[in-house]
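So, here's a batch of structures to check.
Just so it is clear, none of the values below were taken in a lab; they were calculated from the coordinates. Nothing here was measured: the structure is a model prediction, and the numbers come from that model. Cβ atoms are built from the backbone, for glycine too; each structure is taken alone.
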Structure I
Amino acid sequence: MKQSDAITRDTPVGFELIGVKKKAAIQLMGSRLWGRFNPNHWDPVYAAETGLKAPIQTGEMSSAYLAEMCVNYFGADFFRGARMQCKYVASTYANEIIHTHGRVREKTAKGAGYRFKVEIWADNEIGEVKTTGFVEVDVGV
């Protein structure tokens, strides 16, 4: 992302965020931070015994990818009064490649700037949506 792509007061509704691309790496899925306490997140044999085709990534990992994309566009504004809401609509399996996306849906005047509402989602390499949601961020307020 170029600095000129950062979301500013002048960013229009409809602007599309270019997301990040991440691999659902089983090594991370099994870390204490992301899911070590549930073998469905890191043990292929256990996951298969519970009916899964592979270990599943925790939803928080997809949220982290979406947050990284938002930080890339909003910078420090993302850490001041922003709100992010996600819904995990499908499992993300080990080794899937996840892409994040965003689109500015609303821009409401607030103080000297605007509050942006951005639709966000993550999908895999074949376009299956895994996580949906939105983020609201004040810019120039």
Structure II
Amino acid sequence: MRRRSRIFSESGVSLVEPLIAMVVISFSLLGSVGMFAVAQEGISGGAKNLEATALVESRMERLRVLPYGSLVSGNQTTNGIVLTWTVFPDRPNLVDSRGALISVSAEWSGRGGQLRKIRLGMRKANPVFSGAAS
């Protein structure tokens, strides 16, 4: 009889304990999945920022190597990034100016529709400027 009581004893793991453990693990996994979504948003936002910066730098470099008389303002859109470059001569006519301020900017919609913008500028001298007063 003694043997039989050991078989039916109540010491051991009940069904409730593994269920509670599964619930705790499920909540921790749900929190981890949420963190992955936040991390993905940050990575994609950083990638868009990097792409916009590369576009601005590339356009600035192209404008830097152009002959002075060929400088013109313009814009283009690439992958949702609006790239705008503007040439501001220091006199009304580009050919008669001593130099020009060149501004290149990129705009795009970031997370939540927030407008993001990067702008670079440089000065470019007119190599054939004679120095005569006008």
Give the label, chosen from I, II, of the structure having the highest value of Kirkwood radius over Cα pairs in Å.
II
Could you tell me which structure in I, II was used to calculate helix-only ellipticity at 222 nm (-39500 (n - 2.57) for each DSSP H run of 4 or more, over all residues; to 500) as -15000?
II
Mean count of other Cβ atoms within 10 Å over residues 58-65: greatest across I, II for structure I
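To test your reading of the models, identify which of I, II gives 12.0 for mean count of other Cβ atoms within 10 Å over residues 74-81 when calculated. Kindly include the intermediate steps, with their values, before the conclusion.
Working: I: 14.6; II: 12.0.
It must be structure II, since only it matches.
Thinking only about distance in nm of label points 7 Å out along Cα→Cβ at positions 82 and 122, which of I, II has the largest value?
On the way: I: 1.5; II: 2.5.
Checked I, II; max of distance in nm of label points 7 Å out along Cα→Cβ at positions 82 and 122 sits with II.
Out of I, II, choose the structure whose coordinates give distance in nm of label points 7 Å out along Cα→Cβ at positions 42 and 66 equal to 2.5 when calculated.
Numbers: I: 2.5; II: 3.9.
Answer for the origin of the read-out: I.
For relative contact order in percent (Cα under 8 Å, 6 or more apart), which of the structures I, II scores highest?
Details: I: 28; II: 18.
When relative contact order in percent (Cα under 8 Å, 6 or more apart) is computed for each of I, II, structure I gives the biggest number.
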